[in-house]
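Q: Quick heads-up: structures coming right below.
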Structure P
Amino acid sequence: MNHNSRPSSRPSVSIVLLNWNRWHYTLACLESLFRLDYPNYNVIVCDNNSSDGSMLRLREWAAGRQPAPLPSVTELQPLVEPMVVKPIAVRELSRSEAESSERHPAVPLTLIQTGANLGFAGGCNVGVRYALTQGMDYVWLLNNDTLATPDSLQSMVDYVQSHPDIGMCGSTLLSLHHPSHVLALGGGRLRPSTGTTRHLGEGCHWPLSAQDAGSLAMQQMDYVVGASMLVSHSLLETVGLMDEGYFLYYEEIDWATRLPPRIRLGYAPLSVIYHREGGTTGGLARSHYYRSLIRFIWRRKRRYLPLVLARMASRVPEALLHRNWQELTALLSLLRPRRIPDAG
């Protein structure tokens, strides 16, 4: 179960990464993950039917024949070099094999070909289901465009173990390109009247001053940022997996709203993750953003739907004025008939 094949009394963790045509990001992330100082984990990479040869590259990396790219920021290069010892034992599964409920002997790295672009929630859920059938205590959902510090997983597990009412825990997310720039401290707040979100600590300088840290610690979270989420097995059994109706965006916010009152969201400040900014851009991504927003408001905050739709409509002339054609295309795509999402 652990990558060193040593028995451990620590809770077992499966780290789930989703890859889609970004094998170079995934390889760098894997190099950082196999440096973790936590004794009981494995890694599951779900590939959403990439067309860039990702599965071959991942296989070659595990065999020691494909190097991972170095980060451009020199101070972060020790997170990925020197390369970890290869070969690393790998199991390859199809989606049907991964979801068959069959228990497999533990290996450090499992590659799952999902067979289609299932979106973020759909692709990750394939890996989460597999982790649950293997009896893992926790699942760590981690973006593939991140680099993990060696004690990041240990810090999260220690935190949730000392706070048993926490079912979902986030990390300190720093910019991979500007390491002193905070992207998020664990999670964020939702403003349902507009559908907008605000990550806690975004834009702050890291490390935080004692005053800033104290102020931010008092703020409540409405969600854990999806780039790094540690989720307990018991929570997954209670709440279920992410809603696959969200192809991209808002899946983690919807997930958090489904938590029963007795289960809290948490933030492990010593779990530091470096995250690329703007990994998914363009008009298509904006279209997914707006559709996911409408789905979320309809399902979870329906009384605010008129306000959210009015705000979207007001952005059309603004996009025209500034010749923001990607934004305009995304907004106008909402006019295409779609089935109203279920209210569940």
Structure Q
Amino acid sequence: MKRFIYIWILLLTVLSATQAGDLKKVIDLRGKWKFTIGDNPRWARPDYDDSTWEKIQVPAAWEDEGFSGFDGYAWYRISLDLSNISTHNLYLVLGFIDDVDEVYLNGELIGFSGSFPPDFYTAYHSHRQYYIPPSLINRNGQNVIAVRVYDTILEGGIIKGETGIYARANVPPQAVLLEGIWRFREGDNFHWKESRYNDKNWQESMVPSYWRSLKKVMIEGTAWYRKTFTLPDYLKGEEDLALVLGYIDDFDETYLNGTLIGTTDDGRPFGWSQSYSKKRLYIIPNGILNKNGENVLAVRVSDIGGNAGIYKGPLAIVPYRQRHKLTD
């Protein structure tokens, strides 16, 4: 069993490194961050006064920065100017965090790994790379990143790896990236494809990732993902659009506003199926998108064994003529 866990951790590390391969650093965040032990949701707010907090080095175990022997909750904060960064495809990379984290930009949650008590499970082996939604960026002033961390034993904190704001090099300028926080639910119900279905009580999941990262216990069978988005002005005049949905393990049925727009299922059994290695590209039929309101993407995923989920990007809506930039 231990051997299986070690192999799984290695696979996650290799996958994270692969996904980060086309990223270019635009702001280096290595250095001194504000830091305090304890836990308070107000510390995520951009207007919170952190002037009395300690300053510690990132990345580094907090035990090496004057907090030896501490286990529990702590927060990091840093303020930065993004006014000179025009690209809309930005990612926050935080390397490796021991054990669990939630990350906020200007008070809004943009990513998480692991699970806090009482349903604790560690994500110390996971590389943190979180997409920054353009709507959350303050282009005219300071932006505050706040990181909530929980550590159980041994090292704690933002311990190692590259730390910074990165831009993805191969994203078309008109792409709408769909990475980040999605809704997730185990089970199967075809009402879940409907755009009006209320999914507010569903679990949140980071996409892309294997769905076993959501809990300590492996799950197999069928589960659904849902993502609500709006179309930006620069895409409203486009007639021919495509959905790039990355890689899914194993089979999927993909619905947009309740309409099936694509499916991948080679019908082969576990050990023989190659559907997990096929990058999903689905043409969006004319008239399906709500160009002046919310749209709901619903993905039914069936797993036949081993890993499972929407596990690797890219995930985006792009003009059909630009699809090759994300699929080649």
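What follows draws every value from the coordinates through simple rules; no lab data is involved. Since we're looking at a predicted model, the values are computed, not measured. Cβ atoms are built from the backbone, for glycine too; each structure is taken alone.
Q: Rank structures P, Q by distance in nm of label points 7 Å out along Cα→Cβ at positions 146 and 274 and report only the one at the top, that is, the highest. The partial results should precede the final answer.
A: Numbers: P: 1.5; Q: 5.0.
Biggest value here belongs to Q.
Q: Compare distance in nm of label points 7 Å out along Cα→Cβ at positions 58 and 82 across structures P, Q and report the one with the greatest value. Mind dumping the intermediate values first?
A: Values: P: 2.8; Q: 1.4.
For this comparison of distance in nm of label points 7 Å out along Cα→Cβ at positions 58 and 82, the top structure is P.
Q: Among the shown structures P, Q, from which was the value 4.4 of distance in nm of label points 7 Å out along Cα→Cβ at positions 98 and 298 calculated? Before the final figure, lay out the partial values.
A: Details: P: 2.8; Q: 4.4.
This value belongs to structure Q.
Q: Now a separate question. Given a value of -0.64, -0.71, -1.32, -1.48 for log10 I(q)/I(0) by the Debye sum over Cα atoms at q = 0.16, 0.17, 0.28, 0.32 Å⁻¹, for residues 122-169 alone, calculated from one of P, Q, which structure does it belong to?
A: Clearly, the read-out refers to Q.
Q: When helix-only ellipticity at 222 nm (-39500 (n - 2.57) for each DSSP H run of 4 or more, over all residues; to 500) is calculated, the result is -10000; to which of the structures P, Q does this value belong?
A: Derived from P, not from the others.
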